[in-house]
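Take a look at the structures listed below.
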Structure 1
Amino acid sequence: MKKFLVIVDQTPECMKALRFAARRAQNAGAGVMLLFVLEPDEFQHWRMVAETMKAEARDAAEARLSALCDEVQALAGERPEYVIVEGVKRDIVVDFIADTPDVCHLVLGAGVEGEGPGPLVTSLGGQMSGTFRVPLTIVPGGMTFDEIDAVC
């Protein structure tokens, strides 16, 4: 089954992208896949502390994804898949799309007014979008859920 990919983080724009992907997937007979990237921590001085921090970050990612899976299921009628990967977000996204043939669309949320589009949208939407094998949709951060529903 083809899947709409959403990059999950703690930003409000993530929820806009998630809503768009769930609605579009529902209307297209596709699924949703959530990707959470655990980026490398700057703190590497004590191995035990770094391992504890990494485990806590993974637990937080699991909890966030579990809650979002429930939301996607309520919106689209199907439970999404999710993946947690460690690395640099932009690089992981590019490689993940290249290596995952089920992904048919990438959906990103743009930052809210005055904050700019966000670093991932800037790097993927500009210089790197020509390397993707899938369409890239950027959901404006100012859209309401009702407006998103209306265009899907």
Structure 2
Amino acid sequence: MAEDYTTLLATLLAQEERLQFDSFSNAMALEIGMRLEKAARDMGKAITIDISRNGQQLFQHAMQGTTADNADWIRRKNNVVQRFAHSSFYIGQYHRSRGTSFEVHTGLDQAIYAAHGGAFPLIVKGTGMIGTITVSGLPQAEDHALVTAVLMDFLA
């Protein structure tokens, strides 16, 4: 199992290195948000999407079929990214790879933090992390994969 985590964690860190922007505008947030919505719709899934920069929400959309719980998951996942400067999926998997859980190891309040996939750091090259791009509504690995696939396509 350690091998699997080694590969997974390396892949997740490589995504954070690769999926960075030269700059980031409100218009880019709108386009990425719409691409995330379309991708979920094409899969027949419902998600809530949040894109925030420096504490300002630039895009938010809750598709039909989502609930207020999805917005709460986004808030909690974003708190993990903002505190640890890595994707929420990476942080959760990192702790699992060490035979513990994020909740047990950090002791942080689960009502405030959720180390589950779906929140990805919004990174500008030469500046660092300036925000988050987050979805909620799918299993955590799928939330993460949706965000990274859309970002990969957008940045291509």
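Bear in mind that the values in this text are calculations on the coordinates, not laboratory data. Computed from a predicted structure; not experimentally measured. Cβ atoms are built from the backbone, for glycine too; each structure is taken alone.
Which structure, out of 1, 2, was relative contact order in percent (Cα under 8 Å, 6 or more apart) derived from, given a value of 28? Comparing all candidates, it corresponds to 2.
Each of the structures 1, 2 was assessed by Rg/Rh (Cα atoms, Kirkwood Rh); the largest value belongs to 1. Among candidates 1, 2, the computation of distance in nm of label points 7 Å out along Cα→Cβ at positions 66 and 82 that gave 1.8 used structure 2.
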